[in-house]
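Next up: the structures, one after another.
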Structure 1
Amino acid sequence: MDYEVVIGLEVHSELKTNTKIFCGCSTKFGADQNTHVCPVCLGLPGVLPVINEKVLEYAIRAGVALNCEILQFSKFDRKNYYYPDLPKNFQTSQYDLPIAVNGHLDIEVNGETKRIGITRIHMEEDAGKLVHAGTIVNSDYTLVDYNRTGVPLIEIVSEPDLRSAEEARIYMEKLKAILEYIDVSNCKMEEGNLRCDANISLRPRGTEKLGTKAEMKNLNSFRALEGSLAYETAREEEILSEGGRVIQETRSWDDAKGITASLRNKEQAEDYRYLPEPDLVPIVVDSARIEEIRKSLPELPDARRQRLMNDYGLSEYDVTIIIATKAMADYFDEVVSHKVDAKAAANWLMGDVAKHLNNEGLGIEASPVSADKLAGMLILIDKGTISGKMAKTVFEEMWTSGKDAETIVKEKGMVQISDEGAIIAIVDGVLAANPQSVADFKAGKEKAIGFLVGQTMKQTKGRANPEMVNKLLRERISQ
């Protein structure tokens, strides 16, 4: 390609406070429309906002976790624009003095570490939600729900350091993980807890001047983020290659059609007529409070990755999947705390557990097989009580019944046969009944032993120790 892609993201994350940023209304998702509202969040005349202290704490936590400088003096501003979901006709946000600046986030791209700069993190209130009768660009009518108005947000603005749709997705995935780890946001993208605006432009390779950018608004899934940027890259490249000019504008993503569509001209900062919020005093945070929040942070994804690789010898691939969410990583840590083999735990977590969760659309926190129950099953495998194959059956029963592995094994009489004398008698019978397979094995056909193992396991209804069966078959044939 003759052009270099330049991408920057503005990620909006709703904070998991119980009440809104400037009033006492509930932030609970899913209530009847326009029931979590009051004169303050509706901007009625004569009301005064009061900052929710928890919002400030969470914003500082996010800033520290993202390697930002926390400003000890910051303030709120009014961002003026008219839109039906904004009842005050301005949004209370932060402009020239945000809570955090000059941070960074390291991502892994094709096996290499790349640092993405973070320009700023600022606090602001969310707008309401428009419900369109159709698509955003083609609706018969639109309804508005103000429940979300005033829900606290942080906006995390990156530098234009991303160079592909894939890098943008990786960056946002890691950002989501960090916000979950530090417990400031639920990050449920399907509920709008985490969404982003993406700015993209193209420039001739080898040049420094940025091209004209287009903005993709309100992308609320990784698929939408990557898909819209991939499409927009191709669209802008085609325009430039044909000698055309990209227009600075805001565009929407049509997930069903897989295309972006023009919404409106892109606003500049001066269009918003920012002015200091006169009803809120400036925010002053002392260094001791910042340090206290820094020390309270949990183990973050990069540190956890290193620990799991160092302590358990897991591969980078395994660890990347395990630490993708805090809930998954916590589940794994609880399993291995029972002194089971870490690699076996990882394999089950990424295999059968993940498969069942995906099939039922569940998160690991909703798994009917708890971490201690999975550990109990792995202990039975280690003891030789059940085989790995038998464990598959046990796990299925655990998933549907909620019972622990030991109870299931006792109820179904599934204890593995590891008595050598009992197995020898069965092995001898199998060898006598299958002389051709014995001859084939002696002739060097290794696959024949697999058939004989299968016949032995069939005779024992899968209860014989397969390693012992394999060993005894080879010994008896050689004799």
Structure 2
Amino acid sequence: MATDIAAVEPASATYGEDVLPLPIGDRYAGGLLMYWLWAGGNVLLTTFLLGGYYAAALGVAGVIVVSLVGNVLGTLFPSMTGLRSARYGIDEYIGMRSTFGTFGAYIGVVLLITINFGWIGILANIAGTSGSSAVHVITRSGDFSATFAPNWFTLFGLGAGILIPALMLYVSPKTVFTLVKWAVPLLIIFAVVLLVRIFTDFGWSKIAAVHPNHSVSFAYGIEAAVAYNISWFPYMGSWNRFAKSVKGAFWGAWLGLASVGVLYAIIGGLATLATGSADPSVWATKSGLGVPALFIIIFSTIINNAMLLYASVMALKVMIPKLNYHLAVAIIAIPSLPFLYVGTLNTKFNDLLTVVGALLAPYWGIALADYFLIRKQNLVVPDLYRRGGRYWFTGGFNLGAVLVWIVGVILWVYLAGWSTYIPLAQKLGQGEGIYNYISASVPVILICAALYYFVGYRIGIAASREPEAASAEPISPTPAGAD
């Protein structure tokens, strides 16, 4: 429920544990620390899997080009939306109230929390499976079954995937920044070593000799890479509110996500071509890098699940501001446990990209247009916390933004539904010919941004009972500097 700003516990009392703006003087994350944070975000087994997702179809040249273009382009949009939180020190979904209305922003909250229950659990499942597989190759002994029992799967999956991230956040979100400062540089070094070993063990000629089977198009690979990276949209504001400056937040996020995304996707694609397997634990141990592989599995899972978990915790507190932070950590972490022991990301990767592209691309396309084109990066922060303020719109909903979002979802399904494994989406997806030229997620982001700018915002204001309040001249508190 919306609340007045004075009703929330002061931000300085519990650093990063409430939904009030973080004062600029209290923030400590400079550009380099933001780089390590977001680089750690893409140091992930699924980023390896991304390269393997299109490797067989596109071959070595396609892997390199698609990984470069898709990651650089796909990470640009989330890095831009994170600027709102960096400028004002607010959580992503507090900022979203200016676009979708106080209650309309809860659309994104529900999407994030629901997706994250499964996302955290499935990432923990991958950590358990890959970790136990790597240990098996190294030791040739022990219990490696993926069951709830005292075994290697539970140690890696439950420990690194859920318990340690939850305990870190229970102490303070600062612990994540402390971890990434030393762990992420080592993770990047290990990845480079892994790339060198792939070339040493298999040779460029063998990898380049693998002919692409053309089972999917170049546009399909770009769409996969872009959709994978825009999945960061919901999480940017939770962490960028710690940034000292807008520039540090933008360049730290974009360079961190893009550089590691390109590196890991290319490694995953080349390793898949060389070994015939997209499973990182398989080709890492084949290259004799079982111990570094374990290091990557453990620390990448801890970092990523901590980042996802914190975003869900803060999103829940946006809806229920008086909810105790530590209780919120438990509420979010516990429902992820069943997903650790049920299903794997390998079988759900296409479904994940479908959900991200269809639901998130139009949502944040609207948000980008609202913040950059309509509001010119100026917000009245107290009104973000107030019922009946300029961001209240109609009963707490910006009907124009919601309408454009629905249109965007339909448009994405029309363009890309045929490429999914969802029967209804396959039936509605009739735009394959267009998709093969322009893909889906980037056009949907841009089209929804344009629709909202030219039509949707006007509909929202016209439907509002107090249109003059919504369009009043912004008077904002001192935001973070650009430098």
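Observations on the structure shown:
- Highest-scoring label, criterion being FRET efficiency 1/(1 + (r/R0)^6) of positions 197 and 421 (r between Cβ atoms, R0 = 30 Å, to 0.05), among 1, 2: 2
- Which entry (1, 2) yields the derived value 0.45 for FRET efficiency 1/(1 + (r/R0)^6) of positions 125 and 397 (r between Cβ atoms, R0 = 35 Å, to 0.05): 2
- The greatest value of FRET efficiency 1/(1 + (r/R0)^6) of positions 45 and 413 (r between Cβ atoms, R0 = 25 Å, to 0.05) among structures 1, 2 is that of 2.
- Source structure (of 1, 2) for distance in nm of label points 7 Å out along Cα→Cβ at positions 389 and 445, computed value 2.8: 2
- For distance in nm of label points 7 Å out along Cα→Cβ at positions 157 and 357 computed as 2.9, the structure of 1, 2 it came from: 2
- Given 19, 42, 24, 13, 2 for P(r) over Cα pairs in 20 Å bins from 0, in percent, calculated: source structure among 1, 2: 1
- Structures 1, 2, by relative contact order in percent (Cα under 8 Å, 6 or more apart): label with the highest value: 2
- Identity of the structure behind 4.9 (criterion: distance in nm of label points 7 Å out along Cα→Cβ at positions 237 and 405, calculated), options 1, 2: 1
- Given -12000 for helix-only ellipticity at 222 nm (-39500 (n - 2.57) for each DSSP H run of 4 or more, over all residues; to 500), calculated: source structure among 1, 2: 1
Taken together, the values in this text are just the output of simple stated rules run on the coordinates, not laboratory data. Quantities reported herein were computed from a predicted structural model and do not represent experimental measurements. Cβ atoms are built from the backbone, for glycine too; each structure is taken alone.
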